[in-house]
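Values quoted throughout were computed directly from the atomic coordinates according to the rules given, and no laboratory measurement underlies them. Predicted, not measured: the structure shown is a model, and the values here were computed from it.
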Structure 1
Amino acid sequence: MKKLYAFLLLVSCALFAAFAPASARAAPPLQFGGTTVTIQNPTNGMQFQPGQTIGISSVASGAGGISFVQLFIDNAYIATSQPPNGVPQSPFASVQYWITTPGVHNIVVRATSSQGVTGQASVSINVGGSASPTNTPNPCVVGSRVVGDVTIPDNSVIQPGTQFQKTWQVQNTGTCIWVNTYGIVNINNTPLGAQSPSSIPQIAPGQTSNISVNMIAPQQPGSYRSVWQLRAPNGYTFGQQMDAVINVPQAGCNGTPQITSFYASPQNIRAGQAATLIWGAVNNADQIRLQTPAGSSSVTAPGQTTLSPNVTTTYILTALCQGQRVDSVTTVYVSAAPPPTPTPPPQRNTITLSPAQQAGYGAINVPVQYFYDNTNAPGQVQITAFNNMGQVVGSSNVGAIPYAQQFTNVTVSIPSGYQNAVNVQGCLLDRIGNYLTCGSGLGIR
């Protein structure tokens, strides 16, 4: 009787799973995986109208840093975000955008670490449902504050046709992350030769950073004002306005030239390293020259050049106006190069295991990195899988390659199913079975 009852219960569970709604069976869990993901906006169950642009804001963390974050809507791929310059970062905050369509939608944010470990989180939203929608076209708030000018203060004198870079220091005072879909635009039709819109660096809420625009002084003399403002992905301009105010003199010069700045960065280097000579605007000059050990050459201002002197060297920037001369001097101090790095001792036997991966129901793949120093060759790599009670559930051996850092995947058969291999151990063995070194790793959790 007990066996009959158990059989009927098993059949009932199977029928429930088979006839459950597809959306219920396909919906991912709110959170799983060795990498953690938190969706900050929108929240689960939030209501929207069709055609709204919403920002899906998330934060992901993982060992070794997050390499990239992907957005899926109803299992359809939408977008990928990466940390600045592609350098893994933990935690990594991102905002990804999607235009809503009618229906109930499952939003999944999936993050992958530099070690290949993936985690995800999900929320459900209702677009155009019967409930009163929440008026939230963008779940975060944009705002900015201009801290000050970094380069080209107001009323700087710039010679006609001179290229210059205007830089402002700006703070993100809102709650949105300024990602690569944000920009800076000219709003008074005087871009001074700059590209509008121009890109800005990624800036998190509360962070202060520099925003730069490359400009060119007009050929005609006069006073010019170029006004700029930040722009969100939906075209909305926000925050305090930023301006560049310059005075362009008549072509030519009269009187004493003026060099605003001339310096080396860094000023102290070792032989073989590089230093950059940087000079600011040069006013009231008809000729500008840079003197180096290689000779004197004509340059424009502001400007810079990178050099690698082998000995301490002095450089001279000269401004001329109808024979009148002004010099500015800077020195790069060079010290001896450090002694060569000693050759490291020969590498000894090592083995490292990355988390195991599913390779079908009855097997797992274990990524292995090892170095075999050929002790008592030939050697072997042995991978052993254990269940949660510490019992061996599978084992596999492959030949070890000596004298180089090696990377391989070892497949281990698990007769009772891959989910029973919760821990793995990897060892280097010599030809008679002696253990040279061992390491442990994670199985399927």
Structure 2
Amino acid sequence: MTTSFPVLEESDVRSSLADDIAVCEQCRLCVDLCDVFPSVFDALARVPNADAHLLTPHQQNVVSDYCFHCGACTQRCPHRGPSSEHEIDLPTSFIHLMHVRRRNGYFSVRQRMTNWVLSTPDLIGPCVVRCSSLINWLMQKPNTLRRRCVTAMTGISPSARIPYVSGQRFSKWFRRQELPATSDRLQVGLFPTCTIEYFSDEAAQAIVSEITSRGSSCHLATTRCCGAEELRSGRIGAFRKRAGRLVELLEKESSTDPIMVMSPSCRAHLLTNLVPHCEAAQKTRAESVISRLRSPLEVLADLGNSNAGAVSSSDDIAHRQPLLFLPGPHDGHAEREGFEHRVGVGATVQTTDDAGLPLGAWALRHGNEESARRIVQRMAKRLPPTSACPHTVARSGCLSSQALSDETGLNIVDPVLVSQQSPGREQ
């Protein structure tokens, strides 16, 4: 089958990236977010007249490797939208650069292996669940001999904190539940994403119980990976095939039911990349799909003000104290309003921006340890002083939340695990 997508030429990609960097150099509003922009400005300081078009391919490659695709820069950037003559999107430019680097042989065999391991959870995930005890034994103690052996084979950092692999896939647990098949109330399609399917499923189990306890029905939309790391590692062709398949799986004929995406970074990835990477004949259907994508907080807000489902007593105790909410870069008014709605009237909630950046699987790659650590340290500096910081912090994202907790010592929980505040409860 012929494709409607043009073949990317390396010279065009590098020239376009240089154009974007030349515009970025003018404002520097994102310099405190990650290592991309400090590395850009350091590189520009080494070329005549700070001309971005004089950066070498190696310098561009180094800059692109620092991008963790959190999306925060696109939220801050003033060179976007109808008020600007530019449409700067460095993460997308880096994806194109990764694609041509991969196609033109810039990656070593080991780098290709690492990209494959981290971007194929549909293949790797079922295997690690079956061997969860062995995998957890191998991975849960950083900087050990066994972790260094894993690094030699996969390229995964020996010092990265790896989430515990679940002994049971979330979809298997879900199918064993006695759930109402139909409901005249809200019917929710659940997209657990690979993080929930194979690793952390506590929040997903809690939200399923809560949805059904409120009289609504819930069904699995799909358990396939969203393809974020596949795209970000430069495997654009593979992701385009996945995009078409995801549209087929997520679309329901004449349906307006919400599709709840458990991972905020996966939802942001689908909103940004699903339509552009679909074939022309599927774009209308893809637009219909993304119009139905919802975050867990949005779905819970839609369900009304009834009491939340069961939560642990420790969560309930934590919730009696003031809360700190760290929204992600793609969380908008709906998510913030949904969290306030969830904790209830009278709850004491602080909000800190730019401290909820997701790291993603790129943080697990060997060689990215220091960059990931610096991103986490930047997030930690944006939090209130220790004496004024609430003990319980609500934040989405498995890898980055664990890293921020290790850095600060704070108790970080998923927002859906924060028990709903009843009006009048004492603080």
Structure 3
Amino acid sequence: MSEQFPEAPTGRFLMAVIDGGGTLPPAMGLAAELVRRGHTVSVLADPTVEPSAKAAGCDFTAFDAAPHIDSIAEQTAMVIEFETGNPYRQFTAIRDRLLVGGAPGFAADVLRAVRAHPVDAVLAEGAVPGILIGAQAVGLPTAALMPNIYLRPTPGLPIMGTGWRPGRSVPGRIRDDLARRAVRRLSATCRPGLNATLASHGLPRVDDMFELLDRCTEVLVLTSPSFDFSTPHLPANVHYVGPQLDDPEWAATDAWRPDGAGPLVLIAASSTYQDQADLLRRTATALGKLPVRGVVTTGRAIDPQDIPAPVNVRVVRAAPHRAVLAEAAALVTHAGHGSVLKALAAGVPLVCMPMGRDQKDNTARVLRLGAGVRVDKSAEPGRIAAAVRRVLDEPGFADAARRMAATLAAEAATRPSAADRAEGLLSG
């Protein structure tokens, strides 16, 4: 929808992001679109991102001072570190490595990248404070990227990770307010370290780490406003720009179609480690009980040989999900944002088996739309098979998914995209 902005001059962008698994393909899709429009994009990220950046037509610089991962094995080890223990222990691990402990290094790497290759604007990972500090230290127009639902604790929205719907009753609103207060108490522990990093770059302190988003020119939420819950309390610089539905370059293959006849069902869990092998095994077994064809994508962290499957199911490490979903009748998924939005954009109903992270939240939105069902992540194959049969046999689920597909198409045709908003930084 570039016509909503005046024609932008050719620009130079720095995109500074981390390899967060499913959060990376939307960022690389945005980078590729900017390159197609004639801009140059330099990507600053973990070394594991270099193939994706090069495939998108971008220059690449690896993090040096910032904490970073050099391999999928290191990414898996980091995920296990972050997702072990109770929520407080998980938060402190993320805080100490990325949010606060990594802030000086991330900021320094952004400054180093801009000095080595001058740019006109910065596209920054919105969930990593040190990247935002570095972007603000260089004094250039900056867009913070959120490649999922809106993550900032905000009145009218449930806290990310809870899987709640917005509280409408008095008890529900009290619940949401208490949850926001709890998050603010946790985030307050980040304030001293972040303020020290801000001071080292001559930037004013913050009272809350989310204030770093207010200092960005724009915050781009890479999802549909019709998918996320709404609130009148969004800051003026926040814009929903629609989902980036690009598949990662490592998923480009045609060798995924299973033999036989029957409806096609895609099984897709996390592209990073989430201890998902057993879920994939149970789901593959479930499809063996049904007159369907199944394809399982294990992702880069799971070996396909670890997932035995019945004869009507093919197991592959990767496949282009958009192409598979164009032929699919249902998706069984952990309910990561990218998988969910690709299915909805294709008009495909879902069986959601959330495992953690933002997956309960995405599931709640699928259920609100009526486009799928939820099954517990520990469900046995018979329960999973029954859920798949239900979304295949009851037309209401596919009808709701197709309605959402039409909404997404209409929004893409009428609302400014992430690339449009990024180009707006050049003329602002």
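A value of 12, 37, 36, 14, 1 for P(r) over Cα pairs in 10 Å bins from 0, in percent, for residues 35-162 alone, calculated from one of 1, 2, 3, originates in structure 3.
Source structure of the calculated read-out (mean projected area of the Cα convex hull in nm², for residues 99-186 alone, 9.1) within 1, 2, 3: 2.
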